[in-house]
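Several structures are given next for inspection.
Computed from the coordinates by the stated procedures, all read-outs in this text should not be read as laboratory data. Note that the structure is predicted; figures quoted are calculated from it, not measured. Cβ atoms are built from the backbone, for glycine too; each structure is taken alone.
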Structure 1
Amino acid sequence: MEWWIYAIVVLAGIAAGFINTLAGSGSLLTLPLLIFLGLPASVANGTNRVGILLQSIVAVGSFKHKKVFEWKDGIWLTIPAGIGALVGAWVAVDLNEQLMNRIIGGLLVFMFFVILLKPEKWIGDSELAEPIKVTPLRVLVFLLIGFYGGFIQAGVGFFLLAGLVLGAGMNLLKANAIKVLITLVFTVLALLVFIVNNQVDYLLGIIMGAGNMLGAWIATHVAVKKGTKFIRWFLLVVVFAFALKLLIW
């Protein structure tokens, strides 16, 4: 493989790491690239998780270092999400990919208007000094989000943010930090499933992961410096762009 192809892989990783940390759906950039490079869809799906894992480690460490969150600020949410991801990664269902893209795109359009029309929910100053309350509904929501993340990954960041901001009452900055913590946990479990099934290209995964890590590091610094208002507008742009991609292209 030519050197410039590896350069493109790294650049795609940087873009995906930045987008994933501040919003979500960076995998809609990296998955098509991995498939274009010749990987079967299942191997591309597994290989992509290497970059997600590495970017999540960097993002969690950076957010924690900047004291954006404490471990108690929703650590329990990783349990249902992790269980859901483990099941989702094992499930092999013959889905109509085009129909699935339309459904996800429709959900993103709905989320776009929720973010646009209810800014107070996304840029509030709630700090949640106490751990958020465990309820059956919240457990179910994060179980389902985890299942989706384990199964396909792309777009899961949007749904995690919606669950954390609208369902758990976190502000957008803290929600991003907890989002990457949950993503880290369920990615470990999902990646193990792909490894067991020999569906990971380690070389491409690590090369792309180097870019993901840099993108995640940049994103955490931007998030803390710019604050929730910037994150909200960035989120609006990304949600709109990827909804358009899924619904039209």
Structure 2
Amino acid sequence: MINNKYTCIVIDDEPKAIELLRDSIEELYDNIEVAGTHTNWKTALHDIKLNHYDIVFLDISMPQKNGMDLLALAPEMKSEVIFVTAHSEHAVDAFGFGAAGYILKPINDTLLYKTVNKAIERIDNKRAAENSQPVASAKARIGIPSQKGIDYVDINDILYLEAVNRYTCVVKSDEKLLSSYSIGKYRPLLDGHSFCQVHRSYIINLQYVKRYEHPGAVYMTNGMMIPVSRQHKDDFHRMFNERG
């Protein structure tokens, strides 16, 4: 069951703006807790690095560092961000950060409600993916959880998997899928198939290896060059030679 309670914080250098936004949130939602507020970017940065909030309401124009500067200093933050600002010229840059929404002051409650609902939908999708597990089926298919849901693909269609921070990029010949799970969760699911871990960041499908080059690199059929680390080199050669 997905938890339908949410936490948020409000970051704005104007105390009156914080008060108005808090009132609107509490009026519109009984399942969103305003867990904190900040008028200073330093205390806000410390808070979002130390704690997780489902939604961060963030003003863009603040003294010393603006809202986008603040996000750039916390790249690991996974909260949904809603920008709340008096300036419209930053909209394109804001959505470049993957923001759930961009609300102009003075705040219109109808737009606020629509934007928060969008953020909640994204949060629920992430929670659903986190509560599921990647599962390999008897028909050699695998479920790949992402923030939007689960994609089911044929294992034999996967060329390789690449670790991207705490996520995994699953690469097929015709598309790439970004999974919300780490590469380590896929290793046991690929046992018994023609996959080999050749580097801490790469698991490759031996069926799509085109060439091996010394001192340690493989070229896949799509042209991608993948490093083979020294600690995995022997396993790679053994598994490749054992392929029936």
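Odds and ends about this structure:
- Rg/Rh (Cα atoms, Kirkwood Rh) from the coordinates reads 1.10; which among 1, 2: 2
- Cα Rg over 2.2 N^0.38 Å, for residues 183-222 alone derived as 1.20 - corresponding label from 1, 2: 2
- Looking at relative contact order in percent (Cα under 8 Å, 6 or more apart) over structures 1, 2, structure 1 comes out largest.
- Distance in nm of label points 7 Å out along Cα→Cβ at positions 71 and 231 - highest-scoring structure of 1, 2: 2
- At a computed 4.0 (distance in nm of label points 7 Å out along Cα→Cβ at positions 87 and 199), which of 1, 2: 2
- Which entry (1, 2) yields the derived value -9000 for helix-only ellipticity at 222 nm (-39500 (n - 2.57) for each DSSP H run of 4 or more, over all residues; to 500): 2
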